[in-house]
1. Where does the value 0.5 come from, among I, II, when distance in nm of label points 7 Å out along Cα→Cβ at positions 238 and 254 is the thing being computed?
2. When Cα Rg over 2.2 N^0.38 Å is computed for each of I, II, which one produces 1.09?
3. Could you tell me which structure in I, II was used to calculate distance in nm of label points 7 Å out along Cα→Cβ at positions 110 and 142 as 3.4?
4. Quick check: 0.10 is what I get for FRET efficiency 1/(1 + (r/R0)^6) of positions 150 and 270 (r between Cβ atoms, R0 = 25 Å, to 0.05), calculated from one of I, II. Which structure matches?
5. Determine which structure produced the value 0.8 for distance in nm of label points 7 Å out along Cα→Cβ at positions 54 and 78, calculated from the coordinates; the candidates are I, II.
Structure I
Amino acid sequence: MMIDMYKMLEERISNWGLCNNEIIAIYIVGSRAREDKPFDEFSDLDVVIFSTNPDYYFQNDEWLLDIGKVWTSFVFRTAGGDPEKLVLFEKGLQVDFLFRPIADLEHLIEHDQIPQGFQRGAKILLDKTGRGQQLVPRMTIAPQSNPITQDAFLQIVNMFGFACMYVGKQILRGEMWVVNQRDQDCKQLMLQMIEWHAKALHGDTYDTWHAGKFINKWADKDIAADLKHTFGGYDQNNSWKALLVSFELFSRLSTEVANIYHYTYPGNLISNIRTWLEEQHVDTY
């Protein structure tokens, strides 16, 4: 079982840290540490390590051999811009290592702060300070997002309209690689509007998670149903149909958000784009 393999991997990481004087504390965060929507057998292992020499572990791979057989590893950036080491161990076990200097740990403990990445849950794997429990939240805290504003709302609506036009033209050209690449821009803007829509209906503190995780659970059911038809694959006709569904879904959600918050809405833009889409002779493609 993959779950048992990850438990063994946690033990190896803990033992490695225990024997390494540069490793002061190790935490498990993410799905394998939280109680709300916990991990499944496909979840990776997110590890935060406080060290006196964090740069070494980003620049070298030798230490990984003390933990297990490595398929590959490389340094990437988290959504927050921090470097992390992504590792695939044998059997396809994925571990994301985030190293932070010991000064960060001392600062967090001294000021009784819980890092944002720990707020949904954290588990101590190793603590040589005796005070590491202070970073473990007593209860789950959903990270707070930036408040919705009129300016931010208009920016997203305008960008989505612009992106839809661009994707539409690429579909008509048959540039399907470009279509799929740029459609990701539309999807990110759509996700932002879906999140705002959920908060408009349920309150600013309503938990919309991040990166679309669990969207079928926190978004309205009719939204989840429509989203199934917003992906067109590598096909002109299907992509055009998906674009039309995406446009109408975004239009509906953004209109409802504007009405709830009493925001100015660029109705002329949406009307003009809708007319342009309707005028295209997509039946010939």
Structure II
Amino acid sequence: MDRLSTLMSRFGVSANLYYNDKLCGVEAYSGVGRHGHMHLLQAGTVTVQGADEGDTILTQPSLIFIPRPFEHRLFARESDGARLLCASIDFEGGIDNPLSASLPDMLVLPLDELPLLATTLKWMFEEASEGHCGKEAVINRLFELLIILLFRHLLELNQLQTGLMAGLADPRLAHSLIRVNDAPHYPWSIAEMADQSNMSRSAYAAHFRTIVGQTPAEYLLSWRISLAQKLLRDGRAINLIAADVGYDSPSALARAFRRKTGVSPREWTKALAMHEGQD
């Protein structure tokens, strides 16, 4: 597959519209829970306050993307005329999702710098201003499409400095990452990963760590355990998924799982069920 399709097919995204109005006052987000957010400033002025960051005053239509729980606030006076469209965002795998984990806590981008998103944004704003039946469902799907197009934009312009997305945007690493992501069951060695990029083992390992922020072995472990977590979320038993994610036995997967997460698959699944039962 291509750089993005494998990731989106394994780790989907869902959106839920919760705000479509002018903002007067403060909207505060605690940073707890499991949701990210996307805020679209359609018109007016809004001040964005992020934890441990200064205020950002937006005076033109902009996209604010919070890929995972993150403390932040939106503020506007009535005279600011800030009109917002906001949705909660859930990535499959939660905070363990390799796509969302590779992004900064907050992305703020003017809409006029996002030509790939222009048609979808136009459709979304038109839908938000009308009263057609199914309006909310349509807007939710458009938010999901918007996120995929945003990822495409970030990859094509190589705007991220480190992480998986930066690696997929890097012409020297992209092919090897695509191959690894497509075939987690294969017994990859660092030398074989380097061969996919036509680089020496040492040069590949150094460049990989600089761009992705992990060694190739660390990334391979993270990717396989992320997939195992998704399959466990889906109700698959560990003895049925070990081979799918590159381990020759359930015990080998359990050891790798504990090495990455600090707990066994059974403990992780139990904690997940308790956490989701509280949501």
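1. Matching structure: II.
2. The structure behind it is II.
3. Going through each structure in turn, the value belongs to I.
4. II
5. Checking each candidate, the match is I.
Quick note: the coordinates plus some simple rules give every number you see, no bench work behind them. This is a predicted model, so every value here is computed, not measured. Cβ atoms are built from the backbone, for glycine too; each structure is taken alone.
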